[in-house]
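Got some structures for you, see below.
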Structure 1
Amino acid sequence: MLLVEKPLDGVAVVTLNRPEAMNALSKALRAALQTAIAEMDADPGVKVIVLTGAGERAFTAGLDLKELSTDPLGMGAANATDPAQNPARAVLGCSKPIIGAINGVAITGGFEVALACDVLICSTNARFADTHARVGITPGWGLSQKLSRCIGPYRAKELSLTGNFLDAATAYEWGLVNRVVAPDELMPAALQLAAQMADIDGDMLVTYKAMIDDGYELAMGEGLKLEHARSVTHNREVTPEMVAARRAAVQARGRNQ
């Protein structure tokens, strides 16, 4: 139900593989996803992770409602704090960049998992929907807070208080996703971006990602203080020789882009 591949140096691809169930997040799949991400996070050979779903219909339709309907304790998953049962926390807990390659629908809990990624690339088949209100439950994996911070409170309320679908083109216009590509171009585009990230020192990726994420949770003034404190600590260890060694590669890349 979960595939892990390493197609490029420094890059791992994690695929939710229940296409017959729209990659719904069963209890077993949630646990497997947390284990895989933790293993990739601890693997020094992996710098960047691409998270996607099998098939073209769904990234993930969220919690497996069929499973929940037969489990009297199942609804607790909606408010789980354990990353083994809360896949958004499993994704957010990864210190390395995670690129979400959104191949199809990302619905409710699946929307929350997508929002937990660091970068989103989606195919023209992708659609997003928050159906929490229509199902009669409130989100517990971060959607009510993160969506409004991504696209603004007015647009977030439109989506969450109607349950309407958001198509890929509009998601791009609203700033929810980085880019939209044809279905057959999705994984090549995600892998190309992952390879570009993986070309950077792994510790630098972790350090910079954490600086952005931790600062974003603060008011601007406090975020600037955080940046200054961490920058002073990090840059103290950087020597002129280290900068010179990388300068030529940076210049060559600039000429070729």
Structure 2
Amino acid sequence: MNVRPDFSKNANQAETAPAFLSVWDMHSYYGESYIVQGISFNVHEGEIVALLGRNGAGKTTTLRSIARLGNPQVQRGEIWLDHQPLHRMSSHQAAVAGLGLVPEDRRIIAGLTVEENLQLAQIAPPVGWSLDRLYQLFPRLGERRKQEGVTLSGGEQQMLAIARALARDIKLLLLDEPYEGLAPVIVDEIEKTLRHIKEQGMTTVLVEQNAVRALQLADRAIILDTGSIVFDGTAAEVLENESLRAEYLAI
């Protein structure tokens, strides 16, 4: 039986700040395929949470469901972001409410420069993330601001995709496979950036196949298996639990 979580606390902690993102009893489908099967979890403000599991476990479906993309379809459950009911919103409304998704394919807009990609996303006037501040965070983007975004390297495109999400002054950053296909030195650079924006108070949920790197970055980990949560705890617990890693993460 699913028990509705206490939105003021993480079930694994006796005393903590109110939950910033709360997912309760969420069920998501692609057509007739039942992918996410009644999951519930909390994410607290300023945390980095790694959403892990084998291929097909439901990780990306969970991110897309939180982002209200319409495919998959969320047929039951509640999703709250900073006390706002995302489950009652369209994807556009969720974006306005402060949610930013960086998809695996990055979705850089062809024909636009780096700066134009950022300006298109930016609210006017910017409250937190001005262009100057984004270029300080990603110096490579500042150097290439007049270059067409789709001609950047894979790592630079990932930086642009993250910067574009931040440009909207979001509250929650969702990252789908941010390290996919990138050289280790670029992964190091992006990881350093994610640590920096965490220090600025950003709340982040990431899906990543490179589980060890994700766990080294994250505060907490949620492991999915065939659409259900099998673990919700600290990242350190997963790194220290060899049998858990072998059974659900193949590492």
>> Once relative contact order in percent (Cα under 8 Å, 6 or more apart) is calculated for all of 1, 2, which comes out largest?
In response: 2
> With P(r) over Cα pairs in 10 Å bins from 0, in percent derived from the coordinates and found to be 7, 32, 37, 20, 4, 0, which of 1, 2 does the value describe?
Replying inline: 2
> Computing helix-only ellipticity at 222 nm (-39500 (n - 2.57) for each DSSP H run of 4 or more, over all residues; to 500) gives -9000 for which of 1, 2?
Replying inline: 2
> Quick one: P(r) over Cα pairs in 5 Å bins from 0, in percent, for residues 29-164 alone came out at 2, 9, 16, 18, 18, 15, 12, 8, 2, 0 when computed from one of 1, 2, so which one is it?
Replying inline: 2
> Here distance in nm of label points 7 Å out along Cα→Cβ at positions 181 and 197 was calculated and came to 1.4; which of the structures 1, 2 was it taken from?
Replying inline: 1
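Read-outs: derived from the displayed coordinates by stated rules, not from any lab. These numbers were taken from a predicted model, which means no experiment stands behind them. Cβ atoms are built from the backbone, for glycine too; each structure is taken alone.
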